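Read the figures in this text as sums done on the coordinates, not as results from a lab. Because the structure is predicted, anything quoted here is derived from the model rather than measured. Cβ atoms are built from the backbone, for glycine too; each structure is taken alone.
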Structure 1
């Protein structure tokens, strides 16, 4: 069971549901080398208790990812939402 806090911001819940249904939700993917470099630098620094964003600053939707994978693999697979 999920408990949700009801507030003036609950308007986003239908938006999230819509995005989950159509594959237009997006993520900022990063290269593995970026993640490795970020971890090395964090381990070598004296900063503690901080969070750092190591994303590339771009957005890729699930639909765009499916299209890219289909092109790369020469397939024509439709996602099931």
Structure 2
């Protein structure tokens, strides 16, 4: 088979079984986040990357949501100390 490139898609099923019963998951098993944030159904718990993103599933977008989750967590901690 002659090809110029190959992209192997792995990880299209979220590895979230460990979180079942701990945070809200959707019907496909993705962690449910609140609106435009990374907040989950548990205060102080934030989700990022492929476990919360059924659409893009790319490393660069996962890194971006990781940054957002860190900022959301920092804000949560700072507001909790007030």
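Points to keep in mind about this one:
- With respect to percent of Cα pairs over 17 Å apart, the largest value across structures 1, 2 is given by 1.
- Among 1, 2, structure where FRET efficiency 1/(1 + (r/R0)^6) of positions 46 and 62 (r between Cβ atoms, R0 = 25 Å, to 0.05) as derived comes to 1.00: 2
- helix-only ellipticity at 222 nm (-39500 (n - 2.57) for each DSSP H run of 4 or more, over all residues; to 500) from the coordinates reads -14000; which among 1, 2: 1
- At a computed 22 (relative contact order in percent (Cα under 8 Å, 6 or more apart)), which of 1, 2: 2
- Per distance in nm of label points 7 Å out along Cα→Cβ at positions 14 and 70, the highest-valued of structures 1, 2: 1
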